[in-house]
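**Q** Structures for review follow.
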Structure I
Amino acid sequence: MLYGWMGQIIEVDLSVRQVKFIPLDRAQAKIYLGGRGLGARILYDRVLPKIKPFDPDNLLIFTTGPLTATTSPTSGRFSLTTKSPLTGTIFESNSGEKWGYRFKKCGFDALIIKGSADRPVNLIISNDRIEFEEANDYWGLGLHQTKQKILSRHGEGAVFLAIGPAGENKVLISCIMNNGRRALGRGGVGAVMGSKKLKAIVIKEATGSVPIADPEQMKFIVYESNKMLRAHPMTSKGLPEFGTSVLVNVINEVGIFPTRNFQQTQFAEASKISGETIAEKIFVKRTGCAGCSIQCGRITRTSAGEGEGPEFESVWALGANCGISDLDLVARASHLCNELGLDTISTGGVLACAMELSQRKIIKTDLKFGVSKNLLDYIKKIAFRKGIGNELAEGSRRFACKYKAEKYAMQVKGLDLPAYDPRGSQGMGLSYATSPRGACHLRGGYMIGAEILGVPKMINRFSRTGKGSYLAEIQNAEAAIDSLIACRFATFALGTSYWARLISAVTGLNYTSEDLIAVGERIINLERLYNLREGFTYKDDTLPSRLLKEKVLAGPAKGYVVDLQPMLEEYYQFRGWDKRGVPTEKKLKLLNL
């Protein structure tokens, strides 16, 4: 008997409205686990360079992991893997809420969607029954109305993934919204779903259960893990009390809070948009994902109504990065992005880029740093590709290149940087440069943990020595966690030994910490091979020139730039890649690639 995995994959061809059931490859499951790893393997095998992101043969690959829908902490998550229309790279994103939990209980490990429908369609899943639903009357709706229509037709217990107008209009910074509240964000994954004329994937009923190899051992390890989560200050106090925006004041104080398109590294009015101020002024209640005790989500009330968030990255992107400190407006902007299906980080990134181009008189627009009156209008223009919004919808790199001003687009491989200026956190600079999906604090390796928060230990944030090897080890561990699949916040309290014990109890297979690290390393190398095959080279492992050449002018990081090259050389060497960033034959053989 197969434990932990359900043993079956759904493949849907939208072009002919056909559904196939495929047995899970057990050998692949063992060495890639699920989630990010299994998604990478499927994409590498089936989406070749000749296939463009909006081609019908590009895949949307939704994957759970062996811990999904078990009693393991933060086990409600799932992954999506595709070829990104924004970056052209392999792109993986994961999300919580209830969808992945329910999908696994329907009896499946993965859902592969290919083809393109000739008219809008929804996919309806009820245990092992999969049906198609005409969706013409859903097309054009925002997420609130989409949710209302789904619940009225399929019951109050239904959960869903859906795109908004941004995805329908193939906006390259659109996302897929999870139950209208959380997101499979970044990289334009919503545009891929829109290109397939797929509006929503609805789960009506899920009554199955995940087989566990050793229930008693599982119960004991879960008990121990939850004790660790309750004991750690971040997972027991910081995140539950203030949400992810608890980081605003911390990151601003150490001088790495990017402001006005990374022109400064501190925001004088950061306290006005901090987690503490959110809790005081607009907080309604906590919320969280299935199987999670941390409950880091916030329901907030603005002058326009209630909504989910804003999270730390959204507060920064639509606030400090645009020079805006009006908390009510920043929260409304975040809620609007959710309603329209826009990635908040890239929306804030492209708006900040346009603000700087306007500041430098490269373009003529009424977008100005600190001017908040037209922020919501521009977000709508992006989602509906109206006026200059049609250009902004292409993302900051394409937008800036149109005006021969690429250096003002704060991106790597086309993906906008998140809320940490790496000039004051050297390891994060290397993380952004080497992330397989472009600038990303999550897929590149969260060096903020060690360099700023002291988790698992504090290291010198300004030093470049040893950063290449340290980051590679973090990336390996995080890729394994993304494949189990668990929430990264839980890793503040739980090291790889806990995750190894959990998956061993679930599957009945003997996984050690070293085994998980090997799984993660295999995934990182496979993602690297995919991007190399797509034409990316070591020259793409870089940062915007501002971060490499322009010294910070004030604050704790004053005088620093990112000293990238020495760290990159050490990173390649530690990984067993050659000087051009290509995995060696010896390394690939060792990893069974």
Structure II
Amino acid sequence: MKSIIATGCDGNYFHFAEGLVRSLRQWPQLAGLTVGLLDFGLEERQRQWLAEQRVDVRPGGWDFEFAKREAWEATKPWFKAYLCRPHLRKHFPGFDVYGWLDADTWVQRPEAVELLLACAGRGGLAAVPEVDRSYAKFVNTPLAWEFESKVASHCLGPELAASMRMLPQFNAGVFAMRHDAPHWEHYREYLQIALERVDPADSLSRLAEQVAFNAAITRHDSLTHRLPSTVNWMSLYAAPAFDVGSGLFVEPSPPHQPIGIIHLTTDVGAEPVPVTGIDSGESCLTIRTPLTFAGLANLQRSLPQMRALIAEKRSPPASDVPPAQQQSDYVSPGLERIDAAGYFPQRIIGDRAGCSWPYLRREVPHHWYVDRRSPKTGFLNVDESHILYNLATEFRGRRALEIGCWMGWSACHLALAGVVLDVIDPVLANPQVRGAVSESIVAAGVHDSVVLIAGESPYAVGEFARSEGRRWSLCFIDGNRDGEAPLLDAQACELLMEPDAAIVFHDLVAPDVAAGLAYLRDRGWQTRIYQTMQIMGVAWRGAVTPPRHTPDPAVAWTLPDHLAGFQLAERADAPVDPRAPEASP
């Protein structure tokens, strides 16, 4: 049978769709499968990439006429992407089976796609109920059924909602239907009813399309194939586990079957989340990782380190984890001092043994700080914070960009230095994180000079710069540290910097981050690195004078091989690492 997998997105969600397409194209079993995408506002370069990947791109529209459409267009134009699914046969005519995967899904195992299409090919619809023994939706939320009944009544009225009461809800983000399935007609019919009832100002209204999808399933229960949760793993309800043996995301509950299709969901997105690493079915370590297609590739590259830790059956040795009383806060002489600790009441000294990231320099006896609400992700330490602050003071009154702010510690130091700051981080879509960041910058009195943007770099950087006419004099890159992300951030930012500008990096101890600094050096920027716990670096051009720095003389500093070609930003009277080249005057 002739099948197609379709999806759709605008330019803001293209990074998700890119992961989906890459995940589909990696499998020889799916090489002959047509992939289609409905364009709801892509950029030309994005369309070009899709063409190179043999994706059939068609224009997307509203697909329905209804009384309040203008209100939706004015306030929530993205809603039209929800309305195309009942009309896939119109957009991509001539197929026997139509599969749909939301742009924020990706395929880890090809068998899931094959099962989805094969079941639909037998007649009817194949979909996945939002039910699994691991989902918090049912473990921790006993009123979930009542909430779904309330949404159905709101969108379709109490009579139709009564026929769906207490039935498991199917997710409309992953499904397949044969071209002649009776569901199509009722999917459109019920969605038309819902569109005439709902209002864009009502938060429940965005679920109208999914309610219509489930009403059609209820109407044709005998022609609906119920597939397991591994065919559409809802990350919103439970993070998968990571099997260090197979190198795959798996169910968090035994028997830990490999997951076929990961559904990120907008609430999770590309934000790193805690994941349990398992070995032979037993929990062995905690990993913080995005659940994206690129995130899996980064985990697979780190498998040797993970397996070595597990084989040793221990946490990092005590000698590598100095007790808190042996650690200290160090600040290089010659740096202007700043103390922002009072604006971060949740900032505490972290337990390095709880961090599985392989590039944490546990041997450096400086305090490693974390937020007590998320104790496995560190801040810049005190010395690094002072370097950033002193770098930023040179740009006082000018515009600066920060990529990756976490809980706002670095953003606060940048703003206190006097720059006008734009902050881009996908984690700001999380209301708790955004609230914590806002509280700290308000407490510091710098909220008027800080703009918070929930977005994924580098795409959000270009979009924001274009929409606001932005160029920056200073950029601090401390976002995704894996794969090509730091390099792509550096490339995007370079195009948007003023003639006199500096781009700063944190965590250069990670080779992928160093690739961003190396790119700028090769492009003619001057560069220096700062010998700190996690190693910072700066690239600059024009009339900029980065501060010098004296590393803590009590530490026997070393330099990773991938940084051996960079100059150290050390003061003339500082002890120099014998492995490093001589710093320029």
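**Q** For which of I, II does mean projected area of the Cα convex hull in nm², for residues 523-562 alone, calculated from the coordinates, equal 3.6? The partial results should precede the final answer.
**A** Details: I: 4.0; II: 3.6.
Value 3.6 for mean projected area of the Cα convex hull in nm², for residues 523-562 alone corresponds to II out of I, II.
**Q** As an exercise: Cα Rg over 2.2 N^0.38 Å, for residues 27-218 alone, calculated from one structure in I, II, equals 1.07. Which structure is it?
**A** Working: I: 0.99; II: 1.07.
Going label by label, the one that fits is II.
**Q** Looking at distance in nm of label points 7 Å out along Cα→Cβ at positions 195 and 363, point out which structure of I, II has the largest value. Let's see the in-between values first.
**A** Numbers: I: 2.3; II: 6.4.
Answer by largest value of distance in nm of label points 7 Å out along Cα→Cβ at positions 195 and 363: II.
**Q** For distance in nm of label points 7 Å out along Cα→Cβ at positions 427 and 507, the calculated result is 0.9, so let me know which of I, II that is. Write down the numbers at each step before the final one.
**A** Working: I: 2.7; II: 0.9.
Label of the originating structure: II.
**Q** Please compute relative contact order in percent (Cα under 8 Å, 6 or more apart) for structures I, II and give me the label with the greatest value.
**A** Numbers: I: 16; II: 9.
Comparing I, II, the top value of relative contact order in percent (Cα under 8 Å, 6 or more apart) belongs to I.
**Q** If you don't mind, another one. Matching task: -0.79, -0.99 is the computed value of log10 I(q)/I(0) by the Debye sum over Cα atoms at q = 0.10, 0.11 Å⁻¹. Pick the structure from I, II. Each step should come with its number before you reach the end.
**A** Values: I: -0.79, -0.99; II: -0.92, -1.08.
Value -0.79, -0.99 for log10 I(q)/I(0) by the Debye sum over Cα atoms at q = 0.10, 0.11 Å⁻¹ corresponds to I out of I, II.
**Q** Using the calculated result 2.8 for distance in nm of label points 7 Å out along Cα→Cβ at positions 163 and 547, pick out the matching structure from I, II.
**A** Values: I: 2.8; II: 7.0.
The structure behind it is I.
**Q** Please state which of the structures I, II yields -9000 when helix-only ellipticity at 222 nm (-39500 (n - 2.57) for each DSSP H run of 4 or more, over all residues; to 500) is computed from it. List each step's numbers first, then the result.
**A** Details: I: -11000; II: -9000.
Traced to structure II.
**Q** When FRET efficiency 1/(1 + (r/R0)^6) of positions 211 and 307 (r between Cβ atoms, R0 = 41 Å, to 0.05) is computed for each of I, II, which one produces 0.35? Could the numbers behind the result be given before it?
**A** Details: I: 0.60; II: 0.35.
Of the options listed, only II reproduces it.
Read-outs: derived from the displayed coordinates by stated rules, not from any lab. These figures come from a predicted structure and were not determined experimentally. Cβ atoms are built from the backbone, for glycine too; each structure is taken alone.
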